[in-house]
Structure P
Amino acid sequence: MPESLRRRITKMDIKRYDKEDLQEALRVLRDGGIIVYPTDTVWGIGCDATNEEAVRRIYALKQREDSKSMLVLLDSAAKLNYYVADIPEAAWTLLEAIGDTGTSESRNPEETKPLTIIYPGARNMAKNLIAEDGSVGIRITNEPFSKALCAQLKHPIVSTSANISGHPGAPYFAQIEKEILEGADYVCKFRRDDETPHEPSSIIKVCADNSFRIIRA
């Protein structure tokens, strides 16, 4: 792995939000619950990505089929090797190209959209998160709250848009459907008042032979 992709969470990243809010979200995740939380894109529904039952509950809440796999967030590119058997060199090139090292000083969100990469050879995650071809979508989050959640949980976190499958996504918290909020075990407080519209990430699928396909620009 390129040295430029090695980083760790900093004190600057965690001083902007309520620590009690973070700790309650972590408690719920560790207990196998699901949360609604802010991410580096739209608000998401999340759980511990290694907990198959928690993942199943998210599919049920979204009224979505298990065959439509969900992406996950990681706080560090250094952790990718544990969840992907053999990372194609093209994936490292893409991460470096957008400066997605995960530190607060890396990617400038005003210049580049967050990038989700679909990797082959997923492992060490809930089986119902992995697509039929063995792939999984992973994004390195630079948003402070979701990054701290991943770092302190020490597991990847599911990140799927906070809406019923087939319904329009909510650009900010106030537009999240009541059914989603009531179906979660915890709704995070951080950034509830933020009405800045956020878009979904770009998605690129990278294959073992280093070929790739743009799923969403």
Structure Q
Amino acid sequence: MNDVTEAAGLALGMILSGDAELAQIVLLSLRVSGTAALLAFLLGLPVAVSLVTLRFVGRNSLLVLFNAALGLPPVIVGLVCYLLLSRSGPLGSLGWLFAPPGMVLAQTILSFPIVVALASRAISPIWHETRDLLAIDGAGFRQRMWQLLHMARPPLVTVFLAAFGRAIAEVGAILVVGGNIRGETRTMTTAIALETQKGDLPMALGLGSILLLLCLAVSLGTTLLGRRV
């Protein structure tokens, strides 16, 4: 018990003093996960609008597929990205394996279904209320998309937060693709796993505390915004 108390005290000291290694890991995590969430958000919104406003063969199947992909195993995504980015893979020339861009790619793939599924649910009721008016105005797809996204701003913020939460708490995919290289690809989740195995509890507790606070902040923001919709 004394060891745990001592480790917790050291972890708090590392956080308050701005430990260099801890700060580097946190900043890398925020940069990778934030970029992945933003890319998934920007790529997923047009897909969500298309699924809501357009009628085409396979539309319902795609909706089911994106909803099913919400539970996509991270390690499978990591394996697929590894095969794509390896030297013998089709994207091997990019040099993204065991580098932050490869980690961003994996987390973007994981976050993309969340954006599409949740954004579709947010946009759908607005579309049903305004589609007749938009049809009278002769709005094209791009105009419809901007109009719908403008009216759905509050719930779409929660969609982005959900995508970021999925990315920041993920460990399997980036461990496979990033390799957990110290000073280069080590994120909060992978570092917590490694430091716990090594017995470095202060670092693990420090990173775990920061990660927990980030996840709580995302959850609180999602809840508060959801109540305003």
Structure R
Amino acid sequence: MSIKDFEQRILDQQAVDAEHYNSEYFTGEWRSDGNNYSLETRRKIEGKNPSLIKEVFQPNKVLDLGCGPGALMHLLLELDVSCDGIDFSESSKKLATPEAREKITVGQVTDLTLKPENSYDLVVCREVLEHLTVLQVRQTVTNIVRMTSRFAYVTTRFHPAPSGLLDFTTQFDVDPSHITLLNKDLLRLFFVLDGCRSRPDLEARMDWGNKGRVIVVEKIKSDT
């Protein structure tokens, strides 16, 4: 894809409204094969992920950015891991368990004012970026790096066969709000430009499902 084509596609993208992510989105019958967002369903889907987060990162305080109804937060809280969440859908907070609900802030993942800098030693952002425009992805990466003091753990759906760094595509057949599937290298580049280094050793441990959708980075500490 040329720079000109990339620019035009970015300008043409339309962000998904928060109202799209209502109770039907999270729990509706369209979510086949047991893929809804009830706590017990997510407990099965998450598998050993919550315990791996605790083991691999040993975090003191976690932020789940784009937390949805807070299932991962609830599971981390069960493991005595301190965890907050941010999601821009009011429905997410309403559908959350009481334990997670009180820790969820309703707001945009791109909002630079919701949390202080370096306020979490791990920021988690899973299955969120594919729902954003490219510009929102770029802004969200900056926000993730701003809020973490050490690690970021990200999962998203990537372009299955990019021909170049700038290629991105959609996945409407899976979810009509999957508007941006990036080249994985481009997303990694965003993190590098914001002052992070890749941690392939930790990626390998977190990608226990071998889906190739994991990025783990560590923030480079400033000397100033």
In terms of distance in nm of label points 7 Å out along Cα→Cβ at positions 163 and 203, which of structures P, Q, R is highest? Q
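One of P, Q, R was used to compute helix-only ellipticity at 222 nm (-39500 (n - 2.57) for each DSSP H run of 4 or more, over all residues; to 500), and the result was -10000. Which label is that? Intermediate values should be presented prior to the final figure.
Numbers: P: -7000; Q: -27000; R: -10000.
For helix-only ellipticity at 222 nm (-39500 (n - 2.57) for each DSSP H run of 4 or more, over all residues; to 500), the value -10000 is produced by structure R.
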Which of P, Q, R yields 1.79 [Cα Rg over 2.2 N^0.38 Å, for residues 83-146 alone, calculated]: Q
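Readers should treat all values here as calculations from the given coordinates under stated rules, not as data from a laboratory. All figures in this text were calculated on a predicted structure; none of them were measured in a lab. Cβ atoms are built from the backbone, for glycine too; each structure is taken alone.
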